[in-house]
Structure I
Amino acid sequence: MQIEETPIKGLIVITPKVYKDDRGYFMEFYKHKQWFEFIKTDFVQDNESLSERNVLRGLHFQKPPFAQAKLVRVTRGSVLDVAVDLRKSSPTYGHHFKIVLTAENKKQLFIPAGFAHGFLCLENETIFTYKCSAYYNSESEAILAWNDPDLAIDWEVNTPMISERDAKGERFSTFNTVFE
């Protein structure tokens, strides 16, 4: 397994070791004992979504005490994955990191609690899976505007398909973070 630090402290890119032969491949995409050493997170829920090309989901997060760390990956297709630092004391507060995750590259992104998260599907029938460190709580969910000019995220698409809920995301300029 290869671990890569990102410019934003706490965000980690993980590339698992893949064993290939003429039958296909095998990999361990998560092994608690090994991973807990560097991410210090227990996961309690796994989620999966299926989306078409140009579907954008996000930027979502849950407020404490239901804040979630996530370990995200793509099992079919590809996404442009984005995490935004919402930790007030962080030198990268309001900054974002983006990466292309694909079924082929098998890269995963660990996103600690205190980040908003979203992704844009780059292919039809993309399957996106993620582990969460806390159970989903609808009353704790919050959304930042995916196209907020203050965040300046280049999603590389002008008119993505978004939900009504995501279209009402809060502007970063009016957002008061609950994350230290």
Structure II
Amino acid sequence: MTVPSRKRLSLQQSFLLVVDVQGKLARLMHDADAMIASQQVLIEGCRLLDVPVIWAEQLPDKLGPTVPELAEKLDGLAPCSKSSFGCFGDPGLRQAIEDLDRTQVIIAGIETHVCVWQSAIRLLENGYQVHIAADAVSSRSAFNKDIGLRRMAQEGICLSVVEMVLFELMGDATHERFREVTKLLK
């Protein structure tokens, strides 16, 4: 008998953290359109699966609001503004995360080597299992994204992709939302 990995995502323990996909900066990311499309699918899929979503914005008065394509998918939720680069460094965001009482975080956002990295490593240091949806994060350069992902992997952070995350959360083709989620991926 095989013992399941403690890093396998579960619907009961996971939440999604969307980090700083804002204004003009989001459009400057490497492969920005593909990244935003992946983030849309991930947000919509998590919401279909009743996975809680926390939405962060870095100094929105300076960097602008979350891009409209994502804000639309986050309808009904309020963004948490922050000044710290990492989400866990902001007291309000840290409290929102802790209040969920979940142990697994899926992260999407920008920039991979700054705010995503600092959020991921602080969450890991505080006992969370951290999963990065690699196709739903980016940096202004492909090199910076790659270095950010490599560094996270070296620290034991799980790298994934949106489709992998959603199928892992469902676990089985008999899941009641299987058809709706697979439509998002087509």
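What follows is calculated from the coordinates using simple rules that are stated; it is not laboratory data. If you're wondering where the values come from, they're calculated on a predicted model, not measured in any experiment. Cβ atoms are built from the backbone, for glycine too; each structure is taken alone.
Assign the value 0.7, calculated as distance in nm of label points 7 Å out along Cα→Cβ at positions 21 and 133, to the correct structure from I, II. Here the read-out was taken from II. Given a computed value of 22.5 for mean count of other Cβ atoms within 10 Å over residues 37-44, which structure among I, II does it belong to? Answer by label: II.
Compare FRET efficiency 1/(1 + (r/R0)^6) of positions 13 and 165 (r between Cβ atoms, R0 = 25 Å, to 0.05) across structures I, II and report the one with the greatest value. Biggest value here belongs to II.
The maximum of distance in nm of label points 7 Å out along Cα→Cβ at positions 69 and 149 over structures I, II, that is, the highest value, falls on I. Name the one structure among I, II that helix-only ellipticity at 222 nm (-39500 (n - 2.57) for each DSSP H run of 4 or more, over all residues; to 500) of -12500 was derived from. Answer for the origin of the read-out: II.
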